[in-house]
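Bear in mind these aren't lab numbers, they're just calculated from the coordinates by the rules spelled out. Predicted, not measured: the structure shown is a model, and the values here were computed from it.
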Structure 1
Amino acid sequence: MIESSPKIRLDKWLWHARFFKTRTLAAKQVNGGHVRVNSNKVDKAATKVGAGDTLTFPQGSQIRVVEIAACGERRGPAPEAQLLYIDKTPVQEKKPKAFGADRVGGRPTKKDRRSLDLSRDRGLE
């Protein structure tokens with residue numbers, strides 16, 4: 001009998017590899033249709049994945065692309081979890097910050113408001 005490579009549920013693997021804090025969050029991401037396996041959209045958390053499969057999914061503000069290196073037996077510490085995948089995420093450009101985003105609260109100061117008022121076109125006056 002020929003033994004095939006081990007397979008594991010997609011939500012369980014995402015949780016083992018520490019991409020999501022809970023398995024429920026991983027399942028919601030998959031069931032919402034936000035995960036692709038080998039460039040095919042998947043909407044079932046029970047989809048079986050194994051070594052060699054490529055996953056594409058959003059995490060925070062970036063799109064992650066990872067290749068599964070191993071299935072894993074448990075959700076271990078981070079160094080152990082990093083051995084489960086090969087990160088192929090492309091380097092993304094940083095978006096320019098919005099005006100005043102570097103300050104807490106993001107509100108413009110009085111000085112900023114004055115300069116904005118001076119820079120606006122006063123067409124009706």
Structure 2
Amino acid sequence: MRTTDFMNMNDIKEIKDIELMVNRFYSAVREDTMLGPIFNSIIQDKWDTHLDKMVRFWQTILLQEYTYKGSPFAPHRKLPIEANHFEQWLGHFNNCIDQHFKGPKADEAKLRAEKMAQMFQYKLANNSI
């Protein structure tokens with residue numbers, strides 16, 4: 001990325017930004033040799049439904065537009081995932097944000113994703129619900 005590209009990037013401000021973030025991030029996850037098989041085996045042909053849910057989740061978190069209801073941890077509780085999976089997931093997430101956005105909401109998205117990964121790992125290690 002050129003410096004001028006970075007300077008022209010906008011922050012996450014509206015639903016179209018959330019949609020871009022979610023779609024680009026999960027595109028990378030689906031193609032990842034470690035994460036892709038896990039996600040693809042669980043989600044199968046329901047990617048549209050999953051992506052819509054993830055858009056609503058991040059819309060709620062970052063834009064305070066309360067469209068998501070549910071527990072983000074519960075679906076992940078029985079997945080075969082460990083610390084290295086979370087590191088890979090965060091790497092893709094942060095790369096996606098850095099490639100497309102710059103600003104306080106972009107920074108918040110990365111911080112929230114890191115905190116979520118830490119919380120999920122803690123709950124998985126302690127068999128929490």
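From 1, 2, which structure was Rg/Rh (Cα atoms, Kirkwood Rh) = 0.96 calculated on?
2
A value of -22000 was computed for helix-only ellipticity at 222 nm (-39500 (n - 2.57) for each DSSP H run of 4 or more, over all residues; to 500); which of 1, 2 is the source structure?
For helix-only ellipticity at 222 nm (-39500 (n - 2.57) for each DSSP H run of 4 or more, over all residues; to 500), the value -22000 is produced by structure 2.
To which of 1, 2 does the computed value 1.17 (Cα Rg over 2.2 N^0.38 Å, for residues 11-58 alone) belong?
2
As an exercise: relative contact order in percent (Cα under 8 Å, 6 or more apart), calculated from one structure in 1, 2, equals 19. Which structure is it?
For relative contact order in percent (Cα under 8 Å, 6 or more apart), the value 19 is produced by structure 1.
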